[in-house]
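Engineer: Input: structures, listed below.
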Structure P
């Protein structure tokens, strides 16, 4: 068994999941993985079973936070030292996992795969929202996270246990902001991400705007009332 688990949350990813897992196992054959099927309405689970992929099949849709936490609970239960989230839509390249792990071994609790360590953000409305979240995190923690909405995040054992056992711990910028305030050490590593390989993203422009607003309110206001120490 590897000491690193790759968690792949998947909801209606029948168009992508086979390609994602096969590429992952080719690039990272020494790492373990688990596909967390989050109550998909398509053939995601059936494709995983047919190909004998490692599968955690949730009977109902829990949403990204619930699916992610289920994966971290699996990692905690089975004693993994590291866990990383890789999206089931093919955007995250597993080629960068090793560099993220090496960075974590310098003493970090969370390592974020960042598109913008060495590059400027494009001038889009979505990146405008990312800039606002970046500013909110900087105002509340003093730390600059250049790619706060990146879903490619690596966690050490302490963070695995924190996410597995804590309530309302989603894989979102507000949780990262809260953990920084509690003393977690966070770093970014440059990565390249691809466009979604197939299917349709649930993030419509309206949902994206709501997401950005919710993150800003949470980081600037709600997280101030959380007092648990890491």
Structure Q
């Protein structure tokens, strides 16, 4: 396991080198894929430390890292920046290539209810995991029906339905076709035996060209 030491100039330099080479951070210097959901939550790609300062100056108080907390250069820099800037950092790991578990959906609902807002929520590209969580935020916090909230899973945010990440669309499409017409709420469906994250993941089959673009060319997480 690689350790990133930010306590020395050499260690910080090495961390930024890794951040750019292995996390492709240079692509996010000017493009943040930033979109507000209402006036309390903004979704973005992985922010640089200087971008976190700009968001803090705009009023953001909480940062939600959907990539998880582990020993990577992006996380070392983000954790350090949040500590220096007085931002609360929350790690809430979700997957982009599998249906969310019941526990993840309920955990997201509870987290959104307890956050100190305004908040910034990000994954790596701001395309898939951020889109999934934006659907849940729009539904649970803004009161949007799933049929409207699911628009957060869109190519507008660089989400690709034809790759393995399309399984996220499959989850909501299944609800809209099988449960909503019977008057079942999204939460009740998730809480019922009908919701099986593993089965939903197995059912979805991505296109080969979508996988090629997302996994090999764009190298999405």
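All of the numbers you see were taken from the coordinates with simple rules; none came from a lab. Given the structure is predicted, the values throughout are model-derived calculations rather than measurements. Cβ atoms are built from the backbone, for glycine too; each structure is taken alone.
Engineer: For FRET efficiency 1/(1 + (r/R0)^6) of positions 75 and 155 (r between Cβ atoms, R0 = 30 Å, to 0.05), which of P, Q scores largest?
Structural biologist: The maximum falls on structure P.
Engineer: Here is a further query. When Cα Rg over 2.2 N^0.38 Å, for residues 59-130 alone is compared over structures P, Q, which one is greatest?
Structural biologist: Top value of Cα Rg over 2.2 N^0.38 Å, for residues 59-130 alone goes to structure P.
Engineer: A further question follows. I have 24 for relative contact order in percent (Cα under 8 Å, 6 or more apart), calculated from one of the structures P, Q. Which structure is it?
Structural biologist: Derived from the structure labelled P.
Engineer: With log10 I(q)/I(0) by the Debye sum over Cα atoms at q = 0.10, 0.13, 0.18 Å⁻¹ derived from the coordinates and found to be -0.45, -0.76, -1.35, which of P, Q does the value describe?
Structural biologist: Q
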